[in-house]
1. Among I, II, considering only FRET efficiency 1/(1 + (r/R0)^6) of positions 57 and 225 (r between Cβ atoms, R0 = 30 Å, to 0.05), which has the greatest calculated value?
2. Just checking, which of I, II has the largest value of distance in nm of label points 7 Å out along Cα→Cβ at positions 89 and 233?
3. 0.55 is what came out when FRET efficiency 1/(1 + (r/R0)^6) of positions 9 and 217 (r between Cβ atoms, R0 = 30 Å, to 0.05) was calculated for one structure; which of I, II is it?
4. Quick check: -12500 is what I get for helix-only ellipticity at 222 nm (-39500 (n - 2.57) for each DSSP H run of 4 or more, over all residues; to 500), calculated from one of I, II. Which structure matches?
5. Tell me which structure, out of I, II, gives 6, 25, 29, 22, 13, 4, 0 once P(r) over Cα pairs in 10 Å bins from 0, in percent is calculated.
6. The value 24 for relative contact order in percent (Cα under 8 Å, 6 or more apart) was derived from one model only; which of I, II is it?
7. For which of I, II does mean count of other Cβ atoms within 10 Å over residues 81-88, calculated from the coordinates, equal 14.6?
Structure I
Amino acid sequence: MTTTISARPVGELLREWRDRRRTSQLDLAIAADISTRHLSFVETGRAKPSRDMVLRLGEHLDVPLRERNQLLLAAGYAPIYSESSLSDPALAVARQAVRRLLRAHEPYPAVVIDRLWNLVDGNASIAVLTEGVAQDLLTPPVNVLRVTLHPEGMASRIANLGEWRAHLLGRLRREVRATADGALAELLAELRAYPCEDEVPEVDVPGPGDIVVPLRLRHGAGELTFFSTVATFGTPLDVTLAELSIESFYPADDATAETLIRR
């Protein structure tokens, strides 16, 4: 596991996370069962928190595991959450479970992505999504958002590009706010700069009968329409597992289902 010691004091980091979560000192102190005076002393550097207190505050502030390790380092403690390689034997059971999920979802597409939206794995059916995508965009590391919204990626085949672009950028924008991840912020800026001739709505406004934002993809067999679900590990204690998500695409109409089944 690679760790970097933060040059910023732990109190400053905790205050930043509290502000990001829009939580008052009083609310956090009550949730963590400490006094507001002590929390104030921790944030201003007048008191050093114990390791358990750092972990407790990180838990109540819903700080990602990667950043909880940074809080521990800033407070002078060793990180406790491992960051394993997916090839690590310790993750073998999780890896096998993911592969079973991917295979079971066929003939519908499903992908596994990391915290930066890089493709970790996918089933054979993702080929229906990546048809016609420029080869350099499919050279590892493959970023699924870049593949989707780049002019030489899927963008030219997405019939509702403005709507789908707004949906994806909204998801990414929320992740940037939630994690304060600089790499995600850079990705968001890059994607925003991609050209898009369609109108991009600022908010998702459903049309008559709509219950999800669909992906409408032009295809030789006709337009394919999908909706997606996202799954994560429920109780991860490893940074790598905590940052994995599985996005599964489902046919949103009978014609799409029949086309995928016939492939």
Structure II
Amino acid sequence: MSYISLTPLDLVLAGIVLLLNGAISVAFRLGLERSIAISTLRMVVQLALIGLVLKFIFEATSPLWTAAFALVMFVAGGYEVWSRQDTPIAGWRAFALGASVPFIAGLAITIFAMTVIIEPNPWYAPRFFLPILGMMIGNALAGVALVLNTITNGVKQDRISIEGQLALGATRFQALHEVLRHAMKTGLMPILTAMAASGLVTLPGMMTGQILAGIDPMDAAKYQIMIMFLVAGATALSVFAGGIGAVYLLTDDRHRLRLERLQGIDR
């Protein structure tokens, strides 16, 4: 069994389905027609370019090119986390937190998978390393974005209670315990939902792709189980570190709440 190659015409036919999005936007006056068109164009161009870049990197099998691509993931990931905040934390440290936490967690889990589980030769083989790293970072990004957004919204909402506890001698983690707890639960919810639904409600993307490429379904299932375990670990590390980091950024060494560090919020 082998995979079926797609022609440009096949992609055009698949794109016809997007007309449903445009029709819904027009019918309900959502005003999303331009956004749909721009998003579609960006997706096509980005994926086509990334396909060419990855083809080059896979053939080169160079650790330098692999590291360069990973660096692009790092910067883009930081921007994605920052841009998804209702009220982002101002300053370079907040951007660094959003970029470094999912990247470091994803990188650590990916290196573990490459050196202990999959063991390709060489261990940094980009054909294995970059797709797995991308999945780790992508899922960790979602968790970090959720935990940061939940913490900033929770701090704004519970400001009086938090400042009251701090005034009575509570530490920053004691005063923000409930906010942090709720944020971590929120950050972990997507991966827990995905794990619970895998196989019963959905066929995850990696497993579906392998099956379409002609891989035996049992082998595809094994790879998907491995990936879900790794993703869950990377997400948990990111959610924990992101939550702790956010508490530090929104308080100071004297355990005072510093809401002025949120963009658009005055003390």
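Read-outs throughout are calculated quantities, based only on the coordinates presented, and are distinct from any laboratory measurement. All of these numbers come straight from a predicted model, not from anything done at the bench. Cβ atoms are built from the backbone, for glycine too; each structure is taken alone.
1. If we compare FRET efficiency 1/(1 + (r/R0)^6) of positions 57 and 225 (r between Cβ atoms, R0 = 30 Å, to 0.05) over I, II, the biggest value is for II.
2. Numbers: I: 1.8; II: 2.6.
Answer by largest value of distance in nm of label points 7 Å out along Cα→Cβ at positions 89 and 233: II.
3. II
4. I
5. Here the read-out was taken from I.
6. That value comes from structure II.
7. I
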